[in-house]
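Take a look at these structures.
Please treat every number below as a calculation from the coordinates, not as lab data. As the structure is a computational prediction, the values presented were derived from the model and not from experiment. Cβ atoms are built from the backbone, for glycine too; each structure is taken alone.
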Structure I
């Protein structure tokens, strides 16, 4: 009888550890799936930008609708949807995707400090870094695509960086 109780206790511990492993594996699989969805969403956003003329990229994807190339309110702006990801709690804009430029308020600026984007940096090709708005005369446009969502393991972020050059 004692041997049977010992065997049952060992068997119970083994089943418990096995089920814990299964739960952990399922959670990791979901987290990997979310990251793959975010990476695809960021890649898609970059491809949309790449398919457009560099001259209108900033006006099309910045946070201001006043300078939209087709008239106010016609461009997609800085926010975008990534289907399959859940908004973070308290997300105010209602989108998981965001396109960021080196700006101060709505002005494209060379003097912004952002080491990942390589800023400050000469954006208009005049060999000077100044604090003017270069939205109309940039030749180099650093871009940061950020996707933030509520995942199975908490709040998660995926970032993709690129630079577009006028030719």
Structure II
């Protein structure tokens, strides 16, 4: 079962961003990194409600069964497509808690047109030093949205670059990433 909430735009716009993470985990794994970290990030983002002017709505979604073939995100993306919801882009978060080398790098998985640049601009304006790396990683929730015609991007620790939690690496045997 997916769990979601909507924060409406203040200007009445029907355009919507999706921000999501999955709350299931691999059998035998505590799930602290994969993906309680994404759930925690999604849970903190409703602070966007304090913004006085929002030109788009935001759907905050916690997906079920990512580890079981993206079932929750596929169901949610299907619902949005069936309802013809005006999705600007889906941003999914998966494994953001590990950074052994301390470089703060974030991998941006398969960013559709303009989304990598959106994150570059956000980092630039924040004053933080956060290296961004583009990867072509699939197999997580952003794929479901792209499969339904929505722009999408995934955010993760350095999964492809190898600075990822060794607990998940040792326990995970799936090859869909």
## Note on the structure
One of I, II was used to calculate mean count of other Cβ atoms within 10 Å over residues 31-38, yielding 22.6; that structure is II
## Note on the structure
If you rank structures I, II by FRET efficiency 1/(1 + (r/R0)^6) of positions 7 and 135 (r between Cβ atoms, R0 = 30 Å, to 0.05), the highest one is II
### Message
When distance in nm of label points 7 Å out along Cα→Cβ at positions 15 and 39 is compared over structures I, II, which one is greatest?
### Response
I
### Query
Where is relative contact order in percent (Cα under 8 Å, 6 or more apart) largest, in which of I, II?
II
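As an exercise: distance in nm of label points 7 Å out along Cα→Cβ at positions 55 and 111, calculated from one structure in I, II, equals 2.9. Which structure is it?
Value 2.9 for distance in nm of label points 7 Å out along Cα→Cβ at positions 55 and 111 corresponds to I out of I, II.
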### Query
When volume of the Cα convex hull per residue in Å³ is calculated for each of the structures I, II, which structure yields the highest value?
I
### Test item: helix-only ellipticity at 222 nm (-39500 (n - 2.57) for each DSSP H run of 4 or more, over all residues; to 500) calculated as -11500, pick one of I, II
I
### Message
For distance in nm of label points 7 Å out along Cα→Cβ at positions 23 and 103, which structure out of I, II has the highest calculated value?
### Response
I
